[in-house]
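Quick heads-up: structures coming right below.
Each reported figure results from applying straightforward, stated rules to the coordinates on display, with no laboratory input. Because the structure is a prediction, the values reported are computed rather than measured. Cβ atoms are built from the backbone, for glycine too; each structure is taken alone.
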Structure P
Amino acid sequence: MAWDFAGEVVEWRGPAPYLFVVMPEVDSEELKEASRELAYWGQVPVTARIGATEFTTALFPRGGRYLVPVKVAVRRAERIAEGDTVSVSLEVRATR
């Protein structure tokens, strides 16, 4: 199953600042149902694409929605900054 959506790049401060794209609520609900058996502590392993850059990551649940971490390498390759709106494609990936 795959999801395509656009969202704003936002900062969330944990131990260090990170940038994320917040998945829409409806898509987050669909993903939660589709990935029940793959989620580990709420995190869902995915293959993501922003622009021409494909990468693997794990989505984090936050406030009923999932956060897509935007890795530094992706930000550099796609020239992404906080506040930008980006298009994201996601596919859940099975892990061993």
Structure Q
Amino acid sequence: MRLTSSEIIAIKAAVAQVAGTTATVRLFGSRMDDDKQGGDIDLLVESPLPVENSSLTAARIEAQIIMALGDQKIDVLLKAPNLMHLPIHEVAEKGILL
């Protein structure tokens, strides 16, 4: 996994601040592979509670992470009981729980 411990702490704090402390976050995509370089940070944020205005929530999480880590490409995918489950969720759910 190509994230430092301080990056993981910052990501988890941003998710908790925006989505609440019951939300979890998983890393998926190219950053899981230690042999690759670069790439964006792909995150699955899972909430056991319904998420209102999912686009705004994802954007807020992304903004908080960018403020903490600096200008990087962050992709946030949300999973909640009230949101549609898509094939990308199947891939993301196999990611690394942070």
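Among candidates P, Q, the computation of distance in nm of label points 7 Å out along Cα→Cβ at positions 25 and 81 that gave 2.4 used structure Q. Source structure of the calculated read-out (helix-only ellipticity at 222 nm (-39500 (n - 2.57) for each DSSP H run of 4 or more, over all residues; to 500), -12000) within P, Q: Q. The maximum of relative contact order in percent (Cα under 8 Å, 6 or more apart) over structures P, Q, that is, the highest value, falls on P.
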